[in-house]
Each structure stands twice: as structure tokens, then as C-alpha cells.
1. Between I, II, which one scores greatest on mean count of other Cβ atoms within 10 Å over residues 89-96?
2. Say we calculate Kirkwood radius over Cα pairs in Å for every structure; which of I, II gives the highest result?
3. Taking distance in nm of label points 7 Å out along Cα→Cβ at positions 97 and 129 for each of I, II, which is largest?
4. Taking Cα Rg over 2.2 N^0.38 Å, for residues 241-288 alone as the quantity of interest, name the structure among I, II where it is greatest.
5. One of I, II was used to compute relative contact order in percent (Cα under 8 Å, 6 or more apart), and the answer was 28. Which one was it?
6. So mean count of other Cβ atoms within 10 Å over residues 145-152, computed for just one structure, reads 24.8; which one of I, II is that?
7. Given a value of 9.6 for mean projected area of the Cα convex hull in nm², for residues 121-248 alone, point me to the structure among I, II it was derived from.
8. Where does the value -7500 come from, among I, II, when helix-only ellipticity at 222 nm (-39500 (n - 2.57) for each DSSP H run of 4 or more, over all residues; to 500) is the thing being computed?
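Each reported figure results from applying straightforward, stated rules to the coordinates on display, with no laboratory input. Remember, it's a predicted structure, so these values are computed and weren't measured experimentally. Cβ atoms are built from the backbone, for glycine too; each structure is taken alone.
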Structure I
Amino acid sequence: MKSFKGRTAVVTGAASGFGLEVSRIAATRGMSIVMADVQADALDRAVAEISGLGAQVLPYQLDVSSAAAVAAMGAATRERFGAPHFVFNNAGVGSGGLIWEVSLRDWEWVLGVNVMGVVHGVHVFTPMMLEAARSDPSYEGHIVNTASMAGLLTPPNMGVYNVSKHAVVSLSETLYHDLRLVTDQVRASVLCPYFVPTGITQSERNRPAELKNDKPTRSQIVARAMSDKAVSSGRVTAATVAQFVFDALAEDRFYIFSHPQALANVQTRMEDIVAGRNPTDPFVQRPEVGELLRKALREDS
């Protein structure tokens, strides 16, 4: 996608983190923006800011885990702006803990947002974009799904999150291939950030009451503390990652990484698979972190 002015972007998780930063860039490039988020007060503040940059904004309070809600947003988008040109399926939540301790409520919440939220966005907007492409040879469309480096690795004590993000990577790769079968005008990419300060570790604030746990397990408390520390100390900003997204749109590049240096760990994992060897210790380069985690999980066990 080479041109943005006068075109439309749909952004979920638009009130903070990558979604807000992508909305900022879209506004400066002359795009109209559908800004969707589950948190109403944060969305109101974000919409006021982006509108102040001169963009036409359609705000939409949205729980992406609801198929009906995403379909309604799609209809509102079509009515206001027509078919979008850029869809950023970005809304996501974080959760950790030992995989056998993760409650069924945790699974329902995390997979509902992180996986089905992307599924719903793809299901609603891809046909709309393909229809626009068929009727206009100059139409360009691009879908970007937010996964994570956890979708290419399997860090311990993060099972439910890992599963959700592996699913998004697989979905996105398949979407890329499927689109190439039917069109040259609509493309797809996947964003795989590492530790970037975005507020995802505070996801519990928007968790539906019916899916809340009575209290976190020890492993979930440990996971939260370690994630908070890792994310808050991240040196790559959400604004930088948002620029990487727009660079990938211009270059028609599928994989978008915030920390390319982390790909060495991905390579090791792939080599483990090809060689048929047991998974390499994820803490082999930082054994002190692994020892800290083991100690925290074994206390009073």
C-alpha cells in the first residue's frame, strides 16, 4: 500500500498501545479512522485526540470477542466510509500461569479476545475488501493482525497466551496464502512484538465479570510480576512499532518484528523441530532468570 490519504483504517484496541499509535500515524497521513476499543473512557480520550489531528473518526465501543458486535461495527464502517483499506486487528489481552493451573475462564477470556477477536475481524472485513477490489482496479487493501513473539516461541508460565498468539500467527499466514489465491489487491501481515510498554499487563481491568477468577494462583502472580518488569523495561516504544507497521504496508512485508534480535530464539526452536530434539531451555542465555522463576514457583510447593 503506497497511498493513505483519503483512505480508511479500522483499528481495534485503538485507545492505547499500538492501536493508539497506529491511529496517530493514520491521522497524520490523512486517513479516516474507525477507532474501536472495549474501554469507553479511554476510547473517548483517544478519539478526542485523533479528531484533534484533523481526522474523521468513527468511535466504536467494542468487545471483539462478540461476533455480532464486530459485524455491527463492520456495517457501521461501510455506512460511514465504505470498505476500509487498512484493518488492524490489534485488540488483545495478556494472561500467564502454569498451563494446568489456568482456569477455563482464563481460556475463554484470552482465546475469545486474542483469537476469536482476530477471526471476527477477518470474517467481517475480508469479504468487504475483496468486493471493493473486484469493483475498483485501483483499490488497495491490507489486513494486519497483532500476534506476538510468543506466537513463534513457547516461553514457560505463559501457556494460554502462547496458544492464543500461535493461533494468530497460523491464521495470518493462512490468510496471506488464501488472499494470494484470489487477488493481488488485498494483502496481509502479522505483527509479532516482543516486550514493548503498551499496558497489556493491565488487561484484567477490562475482563468481563462473568469470566473473572476468584483469586490468582501463585504461578499467575509470578507471571504477572515478571511480565510487568519485562514490559515496563522495554526500550522499543509502541510509537516505533506503529511506524514499523506502516513501513511493512509500504513494503508489502508479511512479518513485522519489534525486536529482530529475538529471531535467534525462533531459529533455535525451528532447528529443534527439524532435528527432532527436545525443546531447548528457553533460559539458556539467561540462566539467572530461569533460576528465579523456578525458585518462585517451588516455594512452599
Structure II
Amino acid sequence: MSTLRDLALVITAFGVCAAPSPQQSHEQPPVLSIHTDLVTLPVTVVDRKGAFVTGLSQDHFTIYDNDESRPIQFFTNEDAAATIGLVIDSSGSMRGRREQIASAVTTFAAMSHPLDEFFTLNFNDRVWLGLPPSDTFTADRNLLLAAISTLPTEGMSALYDGLDRALQQLALGTHDRKALIVLSDGGDNASAQTLEGVMEHARRSGAAIYAVTLFDQDNHDARPRVLRKLARETGGDAFTPKRTSDVMDSFTQIARELRSVYTIGFVPPDTAESGFRSIRVVAHASDGRQLIARTRAGYYARP
């Protein structure tokens, strides 16, 4: 689930017929490099009732790059493992929610791919990773739960700094598919980073961001629209649970979606100008049903 992947094929020619002269031994062998820019997209398809649609083939999809149709060069609907970051608001506005968050994360982890790797990142006035220093990522559900269950709930909120640091950590993961799940009210009153900076970082990362927005109606610092925008731009989704049981339902929905994603790749046109280019994916059903394909809003083209 990468943004703009640089695939390099390097072929080195070695002389095998005669021993090289002393002068020749210092020369570098010729190298042929072929570079292809492949843009890979995570695509979720749902019907009008919001049910996930699986079992589609490559022929059911059309990709538009800046409104220009592009041929699909790569396609898979494999249930592949992912690198997943849990970004958890530990500011005072989350007080009293730790138990329901821990229960929801436990359910989510149990429904995830067996080879998924996780990390946790917490933020209030500061930002810190939740796993022990010896564990960059973990597939151990008990270790993940321990990292969630000991969170404080105090101080202000550095959401943008937390997201920026989480995207850096996500890039270290071993799986191509990457996602962040953010639990917060969307408010920020302590970051050095800006929303615009986080948005650009997210677009370049290729990661899907899922937001579970927890806030009280009388919380005037809450900014749920911020999280919805991040989710929409990256091809994720946003949830605003009203009841305790809804938090669990939100995580269940995210777990199912991550295991129902198509991965589609295409090569930009040679004439593509550098900078941000919009993407649109259309899914067609053989039975005529109306389908909705959700992916990230675009990518950054190389010069």
C-alpha cells in the first residue's frame, strides 16, 4: 500500500572470456538501470447499503488519473497482512474512556490478519510510543493490550504531532499495506506541526487513515471534521460512535474493511507533470448494482 514505488532492475555485465588487465580491474562494470513508477492504491468497494463487495476482478475497475483513464498494471484481492498503527489520544478529554478503548482494540486485534504487525502511539502534551523500546512492532495481542491499558488521560492535545510521528513509524513497517487508526476528538492545542503538514505527509505515505472520533457535545475543542478530512483524503473511513457499544462496532467495521481491500496499480503517463495528481477509481458490477469504490484522493508524481 505504498504511494509512488520506485522499482529498479539492475543488470550487471561481467567479463568471463579473458582475465582483465591491471588497468581494467579498476574499471566499474557497466550497469543498466530501468526505473518504473508504479502507483499502488488500496481500494475498498461497498454497495449502496454499505456492505463490502468482494470477489471482483480487474475488469470490474477503471482508474482515472487527473480524469484520464489509465490501464491497470497490477491487481490483487488477496487478504494480505498489514502494518497498523494505533494512535491514541491520551489528553484530559479522553478521561474515563480507557476501558472501552482497550476492549475495542482487543476485539480488533482478534479479527485482524494473523501476520499483521502493530504499534501504538500516544499523545497528550507530548508524543510517545506505547510498546517497550525493544519492540518496534508486535503481533502479540497481550503485549498490545498491555500498551493500551496503562494509558494516562491528562494534559493538552498534540494530535498533529502524534499523527506526524505515527506516519514516520509506519514507514518502518515490513508490509506494503499500511494503515493508521486514530482515536481522538480531533482537537489540537499543543502541536508544533500543522494540519497542512500532516495532510501532505499522509498523502505521500500512501497509508489509509481510519478515525474513531470520541467526544462529548459540550467539548468545544473537538474537531471531528479534521479526522473526517484525513480519512477521506487517504481512502480510509471515519466513525463517530454515540454509545459505548458503538466504539466496538467501529473497530469491527475497520477490521473487516482491512481484510476486504483490493490493491490496484497503474503507471502514470510519461507526460505527467510533477506535483499532486487526483485519482478516481470506478467499480462496475456485472449484475448492474451501483458500487462505490473508495481510495485515496491522489498521489505525488515525480518530475
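1. On the way: I: 27.8; II: 19.4.
Max of mean count of other Cβ atoms within 10 Å over residues 89-96: I.
2. Working: I: 19.8; II: 20.8.
Top value of Kirkwood radius over Cα pairs in Å, among I, II, belongs to structure II.
3. If we compare distance in nm of label points 7 Å out along Cα→Cβ at positions 97 and 129 over I, II, the biggest value is for I.
4. Numbers: I: 1.53; II: 1.86.
That would be structure II.
5. Numbers: I: 18; II: 28.
The read-out comes from structure II.
6. Values: I: 24.8; II: 16.5.
Source structure: I.
7. Numbers: I: 9.6; II: 8.1.
Attributed to the structure labelled I.
8. Working: I: -15500; II: -7500.
This figure was derived from II.
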